[in-house]
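Chemist: Got some structures for you, see below.
Any read-out appearing in this document is the output of simple, stated calculations on the displayed coordinates, not a laboratory observation. Since the model is a prediction, treat every value here as computed from it, not as a measurement. Cβ atoms are built from the backbone, for glycine too; each structure is taken alone.
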Structure 1
Amino acid sequence: MERLEVAKKARLTKPSAIHGMSALAASMPDAVALSWARPDAPTPDHINNAAIEAIKKDLTSKYSPPPGLSKLREVIAEKVRRDNNIEVEADGVLVTTGAMEGIFAALLVLVDPGDEVLMPSPNYTTHELSVKMSSATPVYFPTIEEEGWRLDIDGLKKAITKKTKAILYCNPCNPTGAVFPEEDLRKVAEIAIENNLWIITDEAYEYFLFDGEKHFCIGSIPEMKGRVVENFTLTKTYAMTGWRIGYDVSTPDLIKEVIKAHTPMTICAPVVSQHASIEAITGPQDCVKEFYNHYLEWRNLMCSRLDRLSSIFSYHKPKGSYNMFPKILTKEGKDSVSFCMNLLKGAKVATTPGAPFGPTGEGHLRLCFCSSKEVITEAFDRMDKYFGI
């Protein structure tokens, strides 16, 4: 009997490097992990309690409508108008099982096999996986490392071909921590209009911007209406990564199309998470400020510790998210996978190699500062010893 094979798109798609390194670190009980962008902080009590109350009232045992609970869509629309300056009503909101499901659903309805999707390099690795699994082709355009990983607008223009269908990016950027300014995103919007392209965004870190940086949504530009699917998540903002809850924002007509992909994938987002999300958005926001203050403190701590390793790494201070992307200065850093594996084995510190984040990711590694001061300190104490500092 002839051997069966999975689809070509699956054979050509590599597993996530982020989850691979984190899983390997988890198998080593004494390893310290800076590899996973997952807050160690617990979900705030008022959000947990809202979920508990919904369970007690038997509000969570049945499906919600595929687009999400009406109340949640209404409060999301209000939040998006207030915080993101996007004019939207509840019918322009789709509640998703995390931002990644929303991005994948958008890709499935916006691109056809053979279409090209442009992404900046470096960029979040899972975006590439989603593009490939939607049968499209990921194409990278450069960012300017010397300018803090700023978008290369000329490079974007040169990357466009007759096959280009969409541009996908995350802002603030994972892995670099760069914040794309309004000036540059308006230029991206002009390019999208001129070339009749879709824009798909990942706004996971929208509330974690430092040093006076401002978050700008390209969907707030009136001329972009109907061209953009913006993806948000509560998982980063409220330490709810395990709740798997996010949302897409676009025009009602476009959301109806995205629902066609969302429904067979997941039917609806977890209903208990939807009830918790209503409380997260409408309840006390002190927790977000507390998380912000912690991440700012821990970013500064990580930068100060990297300064002590200046012969090993150079870096641009991240302006957003809780990720940074140092360049490896030693000759061993030319192979970031081997470098990170050796660091894990020799120092018991888990990091993520830069190579999978795009063609300009090699020679770097991603570090996450969302754990705790104690974890960061222990990890860098081990690295100091490992590198002989």
Structure 2
Amino acid sequence: MKTAIWNEIQEAKKAALEVLIHNANGPYNGLPRTAGWGYPEPYTRDLMFSIFGIAVSDNNYLLESIRKVLETLAKNQTEHGHITSLVHDKENRGSSDTTPLFLLGVGIFRKVTGEHNFLEEAVQKVITWMEYQCPLDLHLVAQQPTSDWRDEQWVLGYGLFVNTLTYSYLRLLNQHERADKMFMEMRNLTNSGTSESGQLREGFMLKHKPYFAFWSYKIYSSERFDLLGNSIAILSGLVSTSEAEKMIIWIEDACEAMRKNGDLVGYLPPNFFPFMQPEDADWIPRYEIYNMPGEYHNGGIWPFICGLYVAALVAAQKHELAMEKLIELTKILKISNANLDFGFNEWIKAQDGNVKGQDWQTWSAALYLYAVNCVEKNSTPFFDDMRT
């Protein structure tokens, strides 16, 4: 590895830590900010994802800030255990991913601190809530459209992302019997990939594609590719190493095709593709305002997701490719709306590489720290044990 490249990564790593420290004490009850300037609120999902980077940072100040976040979420959980969308606001409810992210965050925090019963009463209440999110009283978790991190995109029924989160926290919290059953359910074929006389239960496996479906419900599913959900599937061991390799080859080939036809610049994958177009059956008129092809949830490049993709490459033993993608991620994290050395922006437009979100985004900085740690140590903290 060239010394200059590695020095640049170390410089970016230092900058990411500075962003997290800057954001750690915000205007809402001293809870962390979601971004340096644009988002002063403590959004639960962003801060739960930030635990990945904070947990490997060896920074006690940041760890204590996350302790405060987790304790506040436990205090503000609803009567039946649901975790709110804003850490400080008991009435801001309805997200499908904040509750499993809370359990994943607590599991990571317990491993780092050794406090194995941390928030146990709240955790048991949340686990019960999650078990009631399965309409069939089995294991796959259902959700309402626009209720997960894709607040401008419809995910119907059983979404891949939320279910990979659920599988991961089950492993992390040693709920292995339930995790084993969920593993089998997720690896069912989607019903749209079977004959009418075949299985009745939904799954995420696609008959002719090497990745999990975006969502699946009854006889319907989406075969568009979700980078976040599939990266977590690789990390958590929902696919084997050989299956992960086939998926990664498909991702890289698809990205090369997008570069050739002008849908993608640079060498990082969009969060979602192929992009939805106005003439497609799954297009919704509101997307014209917020979710045009190659933008936001409809194919924008999100640094926090790319950080998890780097980690997934390490998990799949694709170390050289992981290093290449980490270098590319370091490059785009320099781009900003202002005159900053490192922007750690929220998202980038796929077709032109221009930043479109807020600078100094907490989860962009945190998942960069996690990605660097994975590449440095050739391991994926908190996920290694799941895959064994």
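Chemist: Upon calculation of distance in nm of label points 7 Å out along Cα→Cβ at positions 348 and 364 from the atomic coordinates, which of the structures 1, 2 produces 1.0?
Modeler: On the way: 1: 3.0; 2: 1.0.
Of the structures listed, the value fits 2.
Chemist: For mean projected area of the Cα convex hull in nm², which structure out of 1, 2 has the highest calculated value?
Modeler: Values: 1: 20.8; 2: 18.2.
Top value of mean projected area of the Cα convex hull in nm² goes to structure 1.
Chemist: Comparing percent of Cα pairs over 22 Å apart, for residues 84-299 alone across 1, 2, which is largest? Working shown, then result.
Modeler: Details: 1: 48; 2: 53.
Once percent of Cα pairs over 22 Å apart, for residues 84-299 alone is worked out for each structure, 2 has the highest.
Chemist: Now, a different point. Of the structures labelled 1, 2, which one yields 17 when relative contact order in percent (Cα under 8 Å, 6 or more apart) is computed from its coordinates?
Modeler: On the way: 1: 24; 2: 17.
Checking each candidate, the match is 2.
Chemist: Which structure, out of 1, 2, was semi-axes √(5λ) of the Cα gyration tensor in Å, for residues 180-243 alone derived from, given a value of 19, 13, 10?
Modeler: Values: 1: 25, 15, 8; 2: 19, 13, 10.
It must be structure 2, since only it matches.
Chemist: Which structure, out of 1, 2, was mean count of other Cβ atoms within 10 Å over residues 52-59 calculated from, if the result is 22.6? Numbers along the way, then the final one.
Modeler: Values: 1: 12.8; 2: 22.6.
Comparing all candidates, it corresponds to 2.
Chemist: State the single structure among 1, 2 that was used to calculate distance in nm of label points 7 Å out along Cα→Cβ at positions 20 and 76, giving 2.2. The partial results should precede the final answer.
Modeler: Numbers: 1: 3.3; 2: 2.2.
Among 1, 2, the structure yielding 2.2 for distance in nm of label points 7 Å out along Cα→Cβ at positions 20 and 76 is 2.
Chemist: Assign the value -13000, calculated as helix-only ellipticity at 222 nm (-39500 (n - 2.57) for each DSSP H run of 4 or more, over all residues; to 500), to the correct structure from 1, 2.
Modeler: Details: 1: -13000; 2: -15000.
It must be structure 1, since only it matches.
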